[in-house]
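Below, each structure is written out as C-alpha cells.
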Structure 1
Amino acid sequence: MWKSFKKRFAPYLLYVLVKLIYATNKKVYHHPKDDKEPFVLCMWHGDLLSQIFNYHFFRKHGIIKAIISENRDGEIISKIAFLFDCGAIRGSSSKGAAKVFLSALRELKDGNDVAITPDGPRGPRYSVADGIVTISQKSGKDIRCFNAVHTKYWQFKSWDKFVLPKPFGRIDFYISEPFSVQGLELEEAKNIIKQRMLIHSLK
C-alpha cells in the first residue's frame, strides 16, 4: 500500500511542497551571458532541486534533459522533473550506459541541454565520474557548472547530504562560464570539473 502511494502521489506532493518553499525564498542569480549554445549542465546530486529553478531562470524557454538512474528513487525524481518541465534520460554508468550516452549525444545535437550529476547515483559525494567528460568530449559541447548556496536549509543524512531549503531564506544561484575539456586526459578533465564545482558548493 505505502509503496503504491509513494510511487503514484509522492511526486505531486513533493512538487507542491518544493514550489511553496522556493516561492518564500529570496532568489539572487549570478549568471553569465547566455550564448544560446547547447551545453552539458553539471550539478551535484545533493542539490539537484535548486538547479531546476536555476536553469529555467537562465533559459526561460530552454529544453533540458537530465540523466536519471533506473532505480526506484529515479522513477520518483523523473516524475518530479517532468512536473518542472525537465525531461529525463533514464539510465546510469552502471546500467544502460551505452543507451544513455547515445541519447545524450542526440539531445545535444538537436540543440537541447543535458544535465548530469557526476557524483550520482551512488556517490561518493562530490566525486566526478567519467560520463560527463566523455559526453562533453564526444559531443564537442562545453560544460557549465550549476550551484546554489542557501542561508537556511535542511540537510539530510543520505550519502549525498541532500539539501532542501527552509522557507523565508535566501538562495544564491550560480552558473559558470562555459568551459571545454576537449583534448584533456580523463583525470585532468575530471579534476577541472570538480574544482569549478566546489567553488560555490555547500560543505
Structure 2
Amino acid sequence: MAESSQLLLVLDLVGTFAFGLNGALTAVRAVRLDLVGVLTLGTMTALGGGILRDVLIQSLPPATFSDLAYLGAAAAGALVAFFLSLPLERFTVLIVVFDAIGLSVFCVTGATKALEFGLGGVQAVLLGGLTAVGGGTLRDVMLRKVPTVLVSDLYAVPALVGAGIAVGAAHLDLGPLVVAGVAAPVCFAIRMSGVVFELNVPTAPGRGSREQD
C-alpha cells in the first residue's frame, strides 16, 4: 500500500506539472495573459480535475489543499511556460504532447485513487476520466472555447481506456508499477494517434446541414 501511495503521488505531481505547463502555454497563445492570468490558468488546468475527483469521493480536504507539492508543481509548470513562451511557441506540438502526458497520468491516478476509496470499477473508470479532462475543460471555459473534450480527436476516449486498463490491472493485483506502466502509455498512444492521424469519434449525422441553417 505504501508503494502504491508513493507511486500515486509521483505520478500525480508529474501530471500536475505537465498540465500546468500545458494550461499556461494555451493561455499565453490564446489571449496573451499577464503573469497572474497565466498562473491562474495553468494551476486551474493542473488541479481542477483532481479537486473535482476528491470532492466526489469525499477525500477532504482535496490533496491540492493538504499538500503544497501539488500547487508547487502546477505553479512551476505555469512559470516555465510564461518565461519560455516565445521559444516554446515555435514548437506548438509541445502543447499537445504535454496535454497528452497529463491526460495519461491523471486517468491512472484518478482511477487508482477511486479504487483506494472503495468505489467500484465503473465508478473508478469514470472518475479517472473526469480527473484527466476536468482541468482542461475548466481552462477552455475560462478562455471561452468549446472544451477540447467535446470536439477534439480522441480526447475523452483515451482517458477512459487508460482508466479502464488501470482498473483491470488493479483487480488482477498486477502491482502499481504495472498498472501505471501499461495504462498511461496506452492512453498516450491513443491520444497522439488521434492527433497525428486526425481520428475522431463519430459525430451525429446531419450536423453540418444543421450548422448551415
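Work out which structure the value 130 belongs to, where volume of the Cα convex hull per residue in Å³ was derived from one of 1, 2. Computed on structure 2.
Each of 1, 2 could give distance in nm of label points 7 Å out along Cα→Cβ at positions 117 and 157, but the derived value 2.9 comes from 2. Source structure of the calculated read-out (Rg/Rh (Cα atoms, Kirkwood Rh), for residues 45-140 alone, 0.93) within 1, 2: 1.
When relative contact order in percent (Cα under 8 Å, 6 or more apart) is computed for each of 1, 2, the one that comes out at 29 is 1. The greatest value of distance in nm of label points 7 Å out along Cα→Cβ at positions 13 and 125 among structures 1, 2 is that of 2. Thinking of 1, 2, which structure, once helix-only ellipticity at 222 nm (-39500 (n - 2.57) for each DSSP H run of 4 or more, over all residues; to 500) is computed, gives back -26500? Among 1, 2, the structure yielding -26500 for helix-only ellipticity at 222 nm (-39500 (n - 2.57) for each DSSP H run of 4 or more, over all residues; to 500) is 2.
Calculating distance in nm of label points 7 Å out along Cα→Cβ at positions 21 and 165 for structures 1, 2 picks out 2 as the one with the greatest value.
Each reported figure results from applying straightforward, stated rules to the coordinates on display, with no laboratory input. Note that the structure is a prediction, hence the values are computed from the model and not measured. Cβ atoms are built from the backbone, for glycine too; each structure is taken alone.
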